[in-house]
1. Out of 1, 2, choose the structure whose coordinates give FRET efficiency 1/(1 + (r/R0)^6) of positions 54 and 70 (r between Cβ atoms, R0 = 30 Å, to 0.05) equal to 0.60 when calculated.
2. Here mean count of other Cβ atoms within 10 Å over residues 190-197 was calculated and came to 16.2; which of the structures 1, 2 was it taken from?
3. Say we calculate distance in nm of label points 7 Å out along Cα→Cβ at positions 382 and 446 for every structure; which of 1, 2 gives the highest result?
4. 1, 2: which one has semi-axes √(5λ) of the Cα gyration tensor in Å, as calculated, at 49, 45, 24?
5. Given a value of 4.9 for distance in nm of label points 7 Å out along Cα→Cβ at positions 150 and 502, point me to the structure among 1, 2 it was derived from.
6. I have 17.1 for mean count of other Cβ atoms within 10 Å over residues 174-181, calculated from one of the structures 1, 2. Which structure is it?
7. State the single structure among 1, 2 that was used to calculate relative contact order in percent (Cα under 8 Å, 6 or more apart), giving 12.
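What follows is calculated from the coordinates using simple rules that are stated; it is not laboratory data. Predicted model only: the values in this text are computed from it and were never measured. Cβ atoms are built from the backbone, for glycine too; each structure is taken alone.
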Structure 1
């Protein structure tokens, strides 16, 4: 047993977080710690690590067990190069290296034939052997592999830790822990500052980790892929479940159902006993029985079930029908000082697109969201919203988007909101702001409350194009599910930046991958995209130093063959391939031209249909509507054929 927590009690005034709670952590366990926001997950990890106090607790751990803890915030790093900061986590190696350095200095000062020199030389050999046993020669490569997996590049390793933002400093702290390899690794929301690539790398690393992992995360995909057990905080207790998070949901629902039945049965029996006591309390012949029942009642341990948490339920309101082209970005350049984010970048968003945006942190995902929302200017190029497009924008950093000097009600009511006071109060109530909550200052709201307020503002400004930048930050599992369902039922167009795989997968039909120097669009949902890039990774040339390969590199051929063909045969083979590719290329070009023409005609007809007079032309109106519908059917067929021809051409070129 690595760790045992017994009889944990903790309360803040009338609010009870833990009541006689206990649990154990086994070697190599992969345990997810879950519970509603504010239930005490972070508090529990702080208590285990001596950073918080309980009213009562008994902690037992093996004497040789090493703990490692990554908090959500409060990371402190020394002002030295990143690689040195991470390597310093290998305490055993650093200690032996320090001993070896001092011993080497002593050797240089002692006479070579003296007895002291011989003793010092023996210590030198001992420390050298220790370093070999600790595989100190592999320390630099292990540290680099972890840093590269977490998204750092060669040029970052010698930069001072103080040069990095808080999110990147959190990655450095995570790299230190992973290199240290503690027996029990405790991570509090480690994915908050990771992009999709780094998150998937960390998931693989933790899956093969030799120690135990105790993890707090709102990333359901991570909990499903990694965890073999779940520890759930329920009514002040710590309830263990076997299996991953999806299995936990099923088991917990069954447990809650059984518990509710048991509680109702107990309530009936208690009510019967109370009626008996009340009926015969003053009857002398029943005095003994009454006293017996009173004692029995006092000994009953009441079954408690969790109160149903107040949950947000909403749908995004659609404003009005817009044109086929929602927004077009033509050859834009965007830079911050010497740092170029986009150069000659173009993108077209069409009605019905549900675009998920992924890529490395710092590659420009949030910048693009702000540009599309009209919150950011570009140096060159054009951003052209389509016909009757109404944009609803949710920013990643709500502390910058919301006016902290306002109250909740004032922030919800400020322009462009034009709703009546009663509607504002109704929407805020639906988002769990009621009564005095509406008079709270925005400055005192938690991250989750600010997210809810920003979502409430979106509902008060009906839109047909939603741009959401990391909308799930600070949301618990239940709130994520509700937001996910609202996006799935939204009839307009969406553009969602997120690294939450479980949340993003069912709400998108295209993936926009943004990497430094390259952008690509993939049809399908997130699973389709991940499968595609995994296939690409299989055919990339391997690199000796395990550094990440940038996405703008082309994948290697699927079936490399030795160059054994003579020049004549090679020319014949190339001619056959060219002959097979030529008609596909021609068809692809023809399809692209036809698709472009159809889109233009559809857009023009939609503009005409927006005019009331269009529907006052009798038979001509019906004919033009049928023509419009035929164009849309033809467009869908040509798009499907375009994707098929493109795939065939790609397969041929891979040969």
Structure 2
């Protein structure tokens, strides 16, 4: 028996095994939308009538099993009742799968995420291909939690504490960890997956059973203790009014302990409410914006096999290490070997921490070599300049490098603030220079500003964005402009914090105002982390470009060697990589948070008005992925729309009357219709 119905194919072989294969037409990955779930329900009815010996669920996609629910479809639900009904429908389909009287096996490869893992957990057994496996319940990243039975089945399968950790962090599990937890039953090579699934279906062992001590944790008294500990951990990372989803996960555990049919009902009610929260709406929007940034890399004929980095400081060295980690052969140049060696040592530490496969760290180390003489330049597909911020020094360097570049090679600068037009002045072919502005720390920061000057060729810009994606980073195309986007918007925010400090506002109060808003780090701590010398230099460039006043105290601090974290003292004293904050005795000024945040927002509007980025969505994406602007707020322009543009303008005018012209509303507020959507 065999047949295909849209997304699902069902074949019953000679051993009476029903092979149920999901392959969503025209899509690169499988997702679980309404149509897919309806078809699955129909196929399960066919299986119930056919009464096979066993059922194997698998994917027809090379990319993986199932990427999760169809986020676009679920995020478009306009009321809580419809959301609840759709979730309950999916739960009933999964219940039907779980209730089949024969053994059911989920054969997993690649990713099984969100609803995909929930589908697998509804099967009696799970077998997985070990290469590139990623299992997870990342719904919390979208401001929701598992809704197809995952908050119930995960604790039953791996225990409450492990399941809570999986759901609250949204982290993916590799195969070895998933096997130890009991999330999967077997781990096999990819080429053995189908054969091993057949063996498991024909000779099923006793299903995995959670050990008794873990089962006891679901009892009312003990689960309260587990929930209390989980709630404390969540509260250290987030506030419920900012991110309600993780707190909802803990409440479900407290109320139901993954026990009884009422647990599924409670899950559906909870997720239906979360779908309608501003946090979920904004986080889902960011998910799609991230997808858009990823798509900007497009396809490129370049292989990017060899990269040459000039400048082995923190940024240059870390860019080189990341390129080597991503599989490229990298030569790292500086004036003398003694300047390169610290970067190589940092790279070795990074590889040791990040590399999982045996021998992978050694392979990465072998791909990264010191090259004081610049011998790697003629072979490089990309040459990245990452020296100090001085236009003259950069031009002198290009004069030596450009004649050595091979045809088609990309010349990139990691400048954080200098316009490309200043740097291309003496180039024989200014079309090949692009900006690739990475952010520190390179390994953690996903965004790379891809800067286009007036002379940059379209092919070079496309190649730069493709290279950024090859590094698994998010490219943000920007027009050449002082400070580009991220530093341009960030500096007024940081500068306002410095003005407040000069007025005598406690440093801890300034940072608290920002973190209370949802920023990952306060602006004073951020300035110390970036380095006050760097902040002062970039601030000076932007102040001259845009006619702004600059705080005076920071210059004397830099002259005294108080550079922030890297010198052990700046605004704060630093110990073991952390700032020592004196508690604030006086209440913070009532307008402090608006002073900080509205500087950020007003400058974002100016960037949009000037066309530094193409549209408001890209700007919001850049601010969230490049600065950490409170993700649950969706970006500065989304925040302004949700707060109300007229209200923001009124507040800016009040601040202008009190503090001066730096708060004058930008002209873009009245001319950009996009802000009033």
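1. This value belongs to structure 2.
2. Considering all the candidates, the number was obtained from 2.
3. When distance in nm of label points 7 Å out along Cα→Cβ at positions 382 and 446 is computed for each of 1, 2, structure 1 gives the biggest number.
4. So the calculation was done on 1.
5. Among 1, 2, the structure yielding 4.9 for distance in nm of label points 7 Å out along Cα→Cβ at positions 150 and 502 is 2.
6. Clearly, the read-out refers to 2.
7. 1
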